[in-house]
Structure I
Amino acid sequence: MLIACAMCGEPVLKRRRRHCDAGMPKARREHGLRAIEVARKVLAAQAAAGDDPRGHAAQNRLRGEAISEGHRRNRSWAREHPGQRDETWFRREIAPKLDTFSLKEIGEATGLSLAACSRIRAAAKVPHPRHWDALRALVQG
């Protein structure tokens, strides 16, 4: 028995889905943006309750080291590839095709966190160009 797409009313042909193939990319983007907003609210509530996970010294040190390493890699890539930053190309050619991949697959391809992958797949963020080749390889199979 077919069900109707929650977005457009068209028949959903795949089991365990609420959206048709045409509506799935938009639904994933909207879901990703909602998840980001919920995560921000949860973090704000934890901070207000005095249980901010960002407030622990050891975690802050590890986070700082990871961020510094990411910045070092970005600067190194930029020196080796001057002028290769066309966000319009990324948004047109790569970003729409990421909807068919799980956050885990995107994360394994780029080495980015699931949260960063969620923002990228939801089109809320464009990753640093050093990740574009990995994402292009992923979407081109």
Structure II
Amino acid sequence: MGMYNDKVMDHFMNPHNIGELENPDGIGIYGSPVCGDMMQISIRVQDDIITDAKFKTFGCGSAIASSSVATDMIIGKTIDQALAITNKQIIAELGGLPAVKIHCSVLADHAIKAAIYDFAQKNGKVYAGLEGFDPNENEDEDDTCDTEG
């Protein structure tokens, strides 16, 4: 447990926004082919503002903590503000992650974008932050993953 700071442990032990939204406006699912971690983020959007977000994650403590803090970060943000969030910002918000767990923040970043992509597709909307985004793109197969914890 010594590899995680108190904030990561808090988001792992007491995750925020866990579960699924009923009739979400967008759902993003992303997984790592290296680790087997899977993350689903669902969003509710009103007037281009994310009014609610929930997550379901199958993975390690870092993946759960990354999902929890990522959903906290996007609630109340405009779509464009949420699209601008990077995995580095998720890591910073968590107070850091061990190097072998950085990929967990990438999963959260990608799942957010996938949920917004789904919303955009369903509503005929175009966002500059989605330019070149492929929701089916997998993480680099060479990414490191520590499957212990």
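Read-outs throughout are calculated quantities, based only on the coordinates presented, and are distinct from any laboratory measurement. Source: prediction; values computed, not measured. Cβ atoms are built from the backbone, for glycine too; each structure is taken alone.
Quick one: Rg/Rh (Cα atoms, Kirkwood Rh) came out at 1.05 when computed from one of I, II, so which one is it? Corresponding structure: I. Taking -11500 as the value of helix-only ellipticity at 222 nm (-39500 (n - 2.57) for each DSSP H run of 4 or more, over all residues; to 500) derived from one of the structures shown (I, II), identify that structure. Among I, II, the structure yielding -11500 for helix-only ellipticity at 222 nm (-39500 (n - 2.57) for each DSSP H run of 4 or more, over all residues; to 500) is II.
For mean count of other Cβ atoms within 10 Å over residues 38-45, find whichever of I, II sits highest and give me its label. That would be structure II.
Which one of I, II has relative contact order in percent (Cα under 8 Å, 6 or more apart), as calculated from the coordinates, equal to 28? Each step should come with its number before you reach the end.
Numbers: I: 23; II: 28.
Of the options listed, only II reproduces it.
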